[in-house]
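Next come the structures, one after another.
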Structure I
Amino acid sequence: MVKHDIQQFEVKTEPHYRVVGSEVALYEAAYARRVPVMLKGPTGCGKSRFVEYMAWKLGRPLITVACNEDMTASDLVGRFLLDRDGTRWQDGPLATAARIGAICYLDEVVEARQDTTVVIHPLTDHRRMLPLDKKGEVIEAHPDFQLVISYNPGYQSLMKDLKQSTKQRFAALDFDYPEAKLEAEILAHETGVATETANKLVQVAHRTRNLKGHGLDEGISTRLLVYAGHMIAQGVAPEAACQMTLVTPLTDDPDMRQTLQAAVETFFVC
């Protein structure tokens, strides 16, 4: 029998999350019925923080998987391993979550191959089970188990998108960057920078978000603003901090970098 240490997956301290609408109540209703949930929104807007907060609020262990194109079904489900005592089975994160009744969060699931994500299907309908074909076992999902995935619609393409057969197994919540005042409050709380500085950083971000689809795939995320705030709080000059965290990571195009730098100078250079 496979045993797991549930405590290692517990969210022990309350994550800082600012409620912006009815997302908490809607998620709680979905969890009460164990409905799988899809979180849709741009990168760095708070999807992962929201899942952590809800796991803490509901008192459930959380297992997070960062999806990537090299991830196989075995990476999710599990595999046989060889050690000095012979062959043993090791559960993957999805199997572990199904056994112990954790919330399993597949972050940026669209990055995984479609043939890999198909393994979640039996867990997201009335069956709530996970076949371990290599082991000849079927895991009946724990009553507390729930599957949550995140998805960035901005990166959709014909070659990299979720199948309709996968999408239609989930309820969905839309996420976006917070409105300016709230985003500045979050930034000040997370980094300790002054409110005036936080407001300026948010204004820079809003200018870049207007460039989405006009030279940028994505504007500056709340996550990048937090990085900038940490650098400024560490004593780095705001212009240099913004160059390092808001301009250079976003693009390699010289003209676009100049545009972004001009936005920074508008608010931080006298």
Structure II
Amino acid sequence: MNDATKTAEERAYVFPRSDEDAARATHIPDTPQTRSPAYRLAFTDRDFLLREELRPVRLQLELLKPQLLLDEAGVESTVVMFGGARIPSPENASRARTPALARLSVYYEEARRFAQDITRRSLATGGRDFVIATGGGPGVMEAGNLGAHQAGGKSIGLGIVLPHEQAPNLYVTPELSFNFHYFAIRKMHFLMRARAITVFPGGFGTLDEMFEALTLIQTRRMAPVPFLLFGRAFWEEIINWQALAEAGTISEEDLGLIHYVETAEEAMAVIDGWPRPE
């Protein structure tokens, strides 16, 4: 074992550890000097860390914290599930705000079933690969975490602070439940380990995530992975993909990046048929 793989407890420290000094700094005489914000240790000074000039540091911390915790949890690859927060479960379809939204509840069930199937596969790898990753919220996200939970596996929730009150759904694995300030860093974590991307019907957020991932694959900034759209009728009604190709704003080959599926079984078949990296 080299120093890079040793845990903090296994390493020999010559200098005082930061956590030790943070504790010592709370047991000091009360004087005008020690009460001054200038005297606080920089890494324990919340006001300092939240300064405008510290944004680059906060971006780095937000990238690093989930990365370290996912590494420590042994997560090597994920299956991403994007989809609408407002899509109800079948038992709650009667309370949907529109009849069309109520009909989309079938995709809550397909998302749950798909996550269940993927998680069974993940468990066969010791929970390292094919770990379900959602945005951690309600709707399709809840269905994905629920399916993973029902299969007895872990799943990731990548939450984001929004103006309205929210909390992670109750099926996210607690130690893999993250919260983000920066949308950009959250998007990076969605895709950094992705072995497949699934997109269920949704709204602005779902469209944003879908086009971001498609653009990265189209421009070869990201390796091609199975990119599955659940619900051909929904997607073809809101996006005229063929018109983009006919206008020349995308190429005909770009249409091949997308695979339509309706059920969990169809999605699994596409993933199973995907060429494995050499």
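Values in this text are rule-based calculations from the coordinates and carry no lab data. What you are looking at is a predicted structure, and each value in this text was computed from that prediction instead of being measured. Cβ atoms are built from the backbone, for glycine too; each structure is taken alone.
Structural remarks
- Taking FRET efficiency 1/(1 + (r/R0)^6) of positions 47 and 207 (r between Cβ atoms, R0 = 41 Å, to 0.05) as the criterion, the top structure among I, II is I, with the largest value.
- Computed over structures I, II, FRET efficiency 1/(1 + (r/R0)^6) of positions 111 and 191 (r between Cβ atoms, R0 = 25 Å, to 0.05) reaches its largest value in II.
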